[in-house]
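For reference, the structures are reproduced in the following blocks.
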Structure 1
Amino acid sequence: MPRRAQSKVPLPAMLISAGVLLVLALGGWFALNRGSAIDYPALNINELRHNSLQLRDNRYSLEGVVNRRERVTNAGQIISLNVATNGTETPVPVLIPAGIPGPNIESGYRLRLVVRINHEGIPEAEEVRF
């Protein structure tokens with residue numbers, strides 16, 4: 001009785017393939033689990049109003065309801081976000097760059113943002129969640 005040929009995958013090729021798959025899986029996990037709005041401290045609105053330039057280049061979480069869209073350009077849009085502070089709602093301007101993915105932002109939407117205070121002292125969104 002003739003023997004059938006068996007193809008074997010060499011051990012080094014199997015180990016290399018497993019290593020590549022592991023690296024891809026870990027890279028995907030880190031990409032999906034990078035800092036989110038939960039990981040950053042809440043933006044202190046009083047400190048933003050009185051000392052915004054001292055907050056430059058720091059990241060914060062910010063949650064509120066869109067009051068209105070102030071200005072829309074090719075570079076992005078500025079929205080007025082009503083943020084609850086000490087039982088009152090305070091309007092906060094937020095710059096939403098054009099590169100932020102997601103649906104159109106409309107009045108009345110509740111947003112959860114990761115913002116970075118830019119060099120002008122204005123919160124600039126890095127991540128937008130509905």
Structure 2
Amino acid sequence: MPGFDSSHGVSVSFAGVAIGYLTGFDDETSAGSLVEYTGSSASILGSGSSSRLLRRYDCTSIEPMKLSLTFHGAPSYTQNDVGAKGTLSFSAPNNSWSAQAILTGWNHSGRAGRFSEGSATFQLTGG
């Protein structure tokens with residue numbers, strides 16, 4: 001989440017429905033897919049029996065970011081909502097950010113003497 005150093009005071013909504021106040025987040029940054037395109041004119045390192053071919057690679061695609069969020073309260077999702085697409089929006093007193101995302105999972109847990117907590121995972125669509 002660009003520009004957010006903390007989850008303190010950040011509210012979140014997905015597809016126009018408030019999720020609640022963040023208690024934490026983890027983002028898995030983008031990963032690139034590489035393809036080898038070493039040709040017959042590739043560089044050769046060394047000579048004789050210790051020579052090696054210098055392979056060439058290029059990035060052919062980049063996977064969008066994955067976000068895992070934890071927040072106070074129960075998520076308002078059901079199993080039928082997994083796979084839903086919408087705008088994931090973050091808002092704080094001095095910053096806001098949004099992206100298109102797919103809900104890939106959610107969870108709810110409660111403990112005696114504590115607020116109930118929810119979690120949700122999202123795959124950004126890259127669009």
Structure 3
Amino acid sequence: MDIKKLKLDKYDRIKAVNFPEKYDLGITTVDNRPEVIIYYINEILDVVDFVEMVKTSGLPTDNRVIFVYEKGRKDGVNRDTIFAPFKDGIYTGFKMRSPMMCSLSKELSAFVQSYENINPKDGIQIEGE
């Protein structure tokens with residue numbers, strides 16, 4: 001897995017969530033005060049769990065939130081279904097970041113975003129800020 005494509009060199013506190021044991025990120029991860037959250041999407045409902053986690057994680061202003069998913073699935077978990085609620089404005093405060101979308105291996109791809117405009121007290125989106 002080529003995690004260097006995610007351009008995370010400047011971040012020290014990376015949290016990995018929901019990864020099957022067969023995938024090794026090859027990095028040291030943390031549970032508290034992450035700057036980056038990398039979340040493996042196994043089923044489409046994981047997107048909802050991911051969004052809730054991001055909103056309540058107290059991420060710093062300079063952050064990255066990353067979906068990782070398995071390529072070639074035929075069960076409705078794919079690039080389009082994962083990204084649709086962000087593109088359609090259902091989930092706000094997320095912004096695509098470089099490298100945006102990339103292949104990590106023959107099996108895995110990733111979306112790279114950041115989460116902005118949150119109220120640090122409760123993780124709720126503040127419109128217009």
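Values in this text are rule-based calculations from the coordinates and carry no lab data. Just so we're clear, the structure is a prediction, and the values are computed from it rather than from any experiment.
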Which of 1, 2, 3 yields 21.5, 72 [Rg and Dmax of the Cα atoms in Å, calculated]: 2
Structure (1, 2, 3) behind the derived value 71 of percent of Cα pairs over 16 Å apart, for residues 42-81 alone: 2
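Using helix-only ellipticity at 222 nm (-39500 (n - 2.57) for each DSSP H run of 4 or more, over all residues; to 500) as the calculated read-out, with -4500 as its value, let me know the right label among 1, 2, 3. Walk me through the intermediate numbers first.
On the way: 1: -7000; 2: 0; 3: -4500.
Structure 3 accounts for this read-out.
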